[in-house]
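Just so it is clear, none of the values below were taken in a lab; they were calculated from the coordinates. In this text, all values refer to a predicted model and were calculated from it rather than measured experimentally.
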Structure 1
Amino acid sequence: MVYVQLGLETEERDLHSSSAPVTSNTTWELVKVLNKLVDDGGREKVPGFYNDLVQLS
């Protein structure tokens, strides 16, 4: 089992929804970060992720 905690901070204060077209969406920014954790083949790209795996028998 692997536990990873990610945090993302964008604006220092809440913004009115009228600002949405010109500001980044925190949800989409987090999706971009998550997308970088796995390559196109589904293999983890997190450094050291596979270091301590035990071979299944």
Structure 2
Amino acid sequence: MERTLENLEAINEQLSIRNEELEKEKLERLNDYDALEREAQRLRDEVAEQAKQLASMRCA
């Protein structure tokens, strides 16, 4: 019984460590996603500005 408890505690410790690793990876992925979202928005804004400039050139 005591050995089972020790095994469960060891498994719990391993799972806790793995959970921390996965949480860190998750945060890294979220940061990557946020950076990609900002870049996508910057590109959308740039395309919109270029479209506006092109439209004004056609009207001139």
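Quick look at the numbers
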read-out	value
Read-out helix-only ellipticity at 222 nm (-39500 (n - 2.57) for each DSSP H run of 4 or more, over all residues; to 500), computed value -5000, structure in 1, 2	1
When mean projected area of the Cα convex hull in nm² is computed for each of 1, 2, the largest belongs to	1
